[in-house]
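Here, each number is a calculation from the coordinates, and none is a lab measurement. Remember, it's a predicted structure, so these values are computed and weren't measured experimentally. Cβ atoms are built from the backbone, for glycine too; each structure is taken alone.
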Structure I
Amino acid sequence: MTGPLASLHALDEWLRRGIPRGFADRPVAPDVLRQVLSLAAMAPSEFDLRPARFLVVREAGTRRAIRSAAYRHPLVAEAPVLVVVLGYLNPDLDGRDAPRGPELAGRIRTAMTPLGRAERAERAGRGGAVAAGILLVAAEAAGLAAAYIDNLDRAPLRLALGIPDDHVVCGIVAIGHPAARADFADPPGLDDVCFEEHFGQPWDPGA
């Protein structure tokens, strides 16, 4: 298989591996981790503001503190790398107006300036979630395993990691070499989750 369908076939294989049940006692190569994070940092967002931020944790003591905030999730203890995915509330104030150009910078100011904290937090969270998804897929493409964990006690996590108030905690991506994987659970059929023109109206892939 060649062309675009080959890439989709590879992506299908990665997604069907199943989430890791445990991680092997092997480090993640720094160059691989850098490449995976570089791809996640490219996650698209409205106006290309890219609010996602990544806090990489590898020290055992810090991982133990995170595990407590993750309600003692076993993968948090086993993963050699934890990436805490954050969303920055004020990416429009990062001083990058010049590279964006005056027209886009003006549109950003018009859209973002009136927003309150709650609206900015919601946008930041969405941007971080998109980046977390790309991080998961990129890790699998690199031959690693990754799991997303978002059931967190965020207040002590913020305290332990020094996360500032202008960032929301989206979740944690645990990354490593898999020791075992859970069986892949088939997703619902597209007829159950995909509609056309109006919610509940079946879609027609041949239209």
Structure II
Amino acid sequence: MESGRAEIIRSFSTPGETPGDLASRSDSLWHVDHDNGGRILCLDRITGRVLHGFKVEGEAEGLTFDGNCLWQVDRRTKVLCRFDPKGGEMLGRLPLPEPIKFAGGLGFDGSQLWQADSEEGKLYALDCHDGRVQQIIEVDAYVCGVACQQGKLYVTEPASKRLAIVDAETGKQLKSFELPGTPTGVALLGDSVWYVDSSLRQICELRLLN
């Protein structure tokens, strides 16, 4: 697998002490904050200022945006929850498939959800309507965040401090980048990759270099 270089071009502190996953919508970032019982927060991508947000129940983890709604994983009950991003109203719930043991990050590729199983090192493609498994990809032993773009999955691996780019069809790892800190949540916004450094409690914007 080819290795590349990445440089941090912007960073700011996470809103809370226990940061979770990251997602993007339009020109803003969305973030799971585990403090105060669990919140989903909309952040200004330049300053990191909290623009608005809402509380969620359970053990909030993975987060993604499907073009209209936010999806979030409740790790405790193993349920996918769909929210209206404007007011935080819950619009639907789907149970996670039984094989998933430890739900991590969540992504959306334009037609289906991708759920990381951090314990098993697998990525599950899930039908958005009934939650059925469409595909399984084996990756690192401890995969955390996942984001999708043009047939590729961007996956964070905290133990090896890496961001890996994976072909969504074949599961082949195409490229890998060493990152500082402990990369967990990940999102794509414009031409940049954003990730959560959970050890330093920072949200960082990356430029990926050849």
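Here FRET efficiency 1/(1 + (r/R0)^6) of positions 141 and 197 (r between Cβ atoms, R0 = 41 Å, to 0.05) has been calculated and equals 1.00, so which of I, II was it run on?
II
Which of the displayed structures (I, II) returns the greatest value of mean projected area of the Cα convex hull in nm², for residues 69-116 alone on calculation?
Largest calculated value belongs to I.
On relative contact order in percent (Cα under 8 Å, 6 or more apart), which of the structures labelled I, II is highest? List each step's numbers first, then the result.
Numbers: I: 33; II: 20.
That would be structure I.
Quick check: 0.6 is what I get for distance in nm of label points 7 Å out along Cα→Cβ at positions 45 and 189, calculated from one of I, II. Which structure matches?
Details: I: 3.9; II: 0.6.
The structure behind it is II.
Among the shown structures I, II, from which was the value 0 of helix-only ellipticity at 222 nm (-39500 (n - 2.57) for each DSSP H run of 4 or more, over all residues; to 500) calculated? Don't jump to the answer; show the numbers that get you there.
On the way: I: -13000; II: 0.
This figure was derived from II.
Out of I, II, which has the highest value for distance in nm of label points 7 Å out along Cα→Cβ at positions 77 and 109?
Details: I: 5.3; II: 2.9.
Ranking I, II on distance in nm of label points 7 Å out along Cα→Cβ at positions 77 and 109, first place is I.
Using distance in nm of label points 7 Å out along Cα→Cβ at positions 13 and 61 for the comparison, can you identify which of I, II gives the largest number?
Biggest value here belongs to I.
One of I, II was used to compute mean count of other Cβ atoms within 10 Å over residues 37-44, and the answer was 18.5. Which one was it? Mind showing how you got there, number by number?
On the way: I: 15.9; II: 18.5.
Corresponding structure: II.
With mean count of other Cβ atoms within 10 Å over residues 29-36 coming out at 20.0, pick the structure among I, II it was computed from. Intermediate values should be presented prior to the final figure.
On the way: I: 14.5; II: 20.0.
Going label by label, the one that fits is II.
Can you tell which of I, II yields 1.04 when Rg/Rh (Cα atoms, Kirkwood Rh), for residues 53-172 alone is derived from it?
Working: I: 1.04; II: 0.94.
Computed on structure I.
As an exercise: volume of the Cα convex hull per residue in Å³, calculated from one structure in I, II, equals 187. Which structure is it?
Working: I: 187; II: 103.
Source structure for this number: I.
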